[in-house]
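Got some structures for you, see below.
Coordinate-derived values only; no laboratory data. Computed from a predicted structure; not experimentally measured. Cβ atoms are built from the backbone, for glycine too; each structure is taken alone.
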Structure 1
Amino acid sequence: MNEEASALGGIGGSAGGADPGQGVGFEVLARRGEARRGRLHTAHGVVETPAFVGVGTQATVKSVDPERVRDAGTQVLFANTYHLYLRPGAERVAAHGGVHRFMGWDYPIMTDSGGFQVFSLGASIEHGVGKVASIFPGEDAPRAAAAAATAPRLSAAGGSMVEVGETEVRFRSHVDGSLHVFTPEVSVRVQRLLGADVMLAFDECTSPLHDEAYTRRSSDRTHRWAERCLATFEAEPARHGYPQLLFGVVQGGAFEGLRRESARLIGAMPFGGMAVGGNLGRTHADMHRVLEWAVPELPDALARHLLGIGDVPSVLAAVARGIDTFDCVAPTRNARNGGALARVDDDGRPLPNFRLNLRNARFADDLRPIEADCGCPTCRRFSRGYLRHLLKADEPLGPQLITVHNLAFMARFMAEVRAGLEADAFGDVVERWLGHLPEAKLAATV
């Protein structure tokens, strides 16, 4: 390891910054331009970064036993505060000793704040955009002009299920329609009960279709909520006998002034790490610019997480801009629909979207594994033809096996990224993965 820089990062004290005595914080091991090879130290182990964070929304990666998730190379999981608050309830999770014991995963866990659900139940419905489908509306079918500069409000069935106010968010449960209120204080208390290693401050996630005026009001509100989150984090001790980190969330949409301002303000607060969230623009190029505006304003010594991004080109572009960790539902959600991650097609040519649709008829008699060079349990034992049969027969084993492969694919990909950074060969990694995609390759060039 070429250790060009090595130091536990963070701001000391009980606000969630690095505390070497308790073994939590971030360590930069090597730098290649803005890209970093590092380690995120948590109470439940070390995360080698850059790293992909698997999503276990309901305290589970759907259909897959935690041991198999770990065997696939997954280092850290991301659970959903909103969902666990509604069902089974944070107190029930806490009674098990926290989310790690509840779900049988004795490794690092992150939880979101519930802020993304404000978006997904509100503006996401109103604007028809989301983190997986149509996150970049400028790269899809034409959409309506920018939305009116108003906050989401509760409406009748089929409309917004959220009302955003200055001090709180009111929302209706997607489970039973009951009315609930979230505040920064509630979010932090719920996450203390859940006991994740990394918590996120409560924020409002704006849509790519929100205008600058609304985005400014929303971003300012997020900054005020961040201060309330920190105050509650200080006042509410950890519940399960180990330290937790609280990450601040940078908002500001795809507006340069707002992003830079948010990054400076959140970066100056005593958080234990940083996350970049919200509207990342209408195109991948917009996302690259958002990172170029925000990341240089953030504390160098803290870990940086990019919320909701996990495709190969975006990960490489974000690593090149100084991001350390990423979460995204796409690898596991696509698996449940027959989408298997792979680098090359049958003819050896790289796949432009890194995915095979195993439901296609061409795989019915295919005796090969998903990837010949993959050592995951799925590829060691099962053929594409068998996986297609399971999918067509609606057998749960099919999505489970493809999920294991996709997690292993992401773990292998991230290990290659880390090795490239260690060997000062990140450019070679970019060429191998994106050489067939000139624009994506250029975007990931350090």
Structure 2
Amino acid sequence: MGSRYAGIDWATEKHDVQVADETGARLLAATFAHDEAGLSALCRTLVKMDVGLVAIERPDGVLVERLLDAGLKVLALHPNKVAAARDRFRVSGGKSDRFDAFVLCELARTDNHRFRVLEPDSDQTKALRAMTRAREDLVHTRTAVVNQLRSELDRCWPGPLRLFSHMDSEILLAFLERYPSPVDAHGLGIVRMQAFLKRERYSGGQKPEALLAKLRSAPEGRVGKLELAARRQLVLTYVAMVRTLNGQIKGLERDIKTAVRAHPDGPVFLSLFKQAHSFITAAELLAEIGDCRARYPSRDALAADAGQSAVAKESGKRKTAQFRWACNKRLRVAFSRLADSTRHWHPWAHAVYARARQRGLEHPRAIRTLGRAWCRIVWQCWQSRTAYDPTRHRSLQRHVTVTIPSPSGPITDLAATARMAADLTPVAGALEPSAQHQTTSLHPLIHTGG
């Protein structure tokens, strides 16, 4: 590794760079444009100057990819760490892009042993991460549009909101497409409602008469002809937007399902779920954790980055544990979903959650307690590239083992225990047969306590 260090303060239009030698003497302070010529010149300059480490405040993006492609070693520093280090080099409180580049360069020179060199994930993992994050963004967009549609119906015609449970369901969208205003629904009777429900394969269990009564009992707004036409068109616009988003989300989910099953680490994360349709959370876990095993050297490191462990604060006799704000938010949501789903059907997970509640913890805190316990299991399976096997989970086996009292002591009921264990086996299709054969089971027995 070269004995020169660089700090880059990145921006959308330009990047400020500072290079120093091992003594801290400045060798270069320059600005490069964020275009092809500027990025090429930046990478070429750093390589020519034999820079050993480059510090920057982001772990991905075009600039980082170009630096890695040029063979440079990158330290991706959290902005909070850089902000905390600024006061080491100033007393006035001033700030500039050049100064931030200097701070990054000094951190790379003096504190590089405290940070981990960025090791990019495989192309498969990057593709999966792009799809899961895009799906999350589309779901948030759909929620915003659905809320706008709900607000629009509340203003003029709240009747359709009483008919079906989900605002983004196909049957409600079809109803609003056919009856976008109270004027369009004036001719709607029991026969037409029955035909509509049959055509849309309604399975809600309510009779056409009951649905029609709900629709007619809702209040109607008093608006003029022009305003009614405008609001009718707005409803149709929102319906078309939701339908388009539904189609795009379903398409992404099909691609995610294929990608997570084809990924080498896919069986590890798919094995954590009982149902085959739980591949979205499995894909999110895989995408955010990645496939670089050095990223999380211990299970506690994974629990901290996933926001499942609290932050300890101690001063004198006072000790407190506080919520961890600085973490990977997407990974925290994925582990929380894993914990919340498994507490309903997994005996060990249910016991961990129940004990947390008995200690007086509220539901979100109890979920994080269970999530931290799952972090230990996920980390061990991920490190050893081994699918989760309930039969090797010793804490779980204490909950599923059925014993029969006898004069000589308790005897294990093998048949009943086997039936209990069978309920924890993933359903057919959760793992592809080929993926199951590729997964090893050589790791030691998983022990998580409790």
Q. For which of 1, 2 does distance in nm of label points 7 Å out along Cα→Cβ at positions 336 and 368, calculated from the coordinates, equal 0.9?
A. 2
Q. Which structure, out of 1, 2, was helix-only ellipticity at 222 nm (-39500 (n - 2.57) for each DSSP H run of 4 or more, over all residues; to 500) derived from, given a value of -16500?
A. 2
(Q) Using relative contact order in percent (Cα under 8 Å, 6 or more apart) for the comparison, can you identify which of 1, 2 gives the largest number? (A) 1
Q) For which of the structures 1, 2 does the calculation of Rg and Dmax of the Cα atoms in Å return 20.9, 61? A) 1
**Q.** For mean count of other Cβ atoms within 10 Å over residues 32-39 computed as 20.8, the structure of 1, 2 it came from
**A.** 1
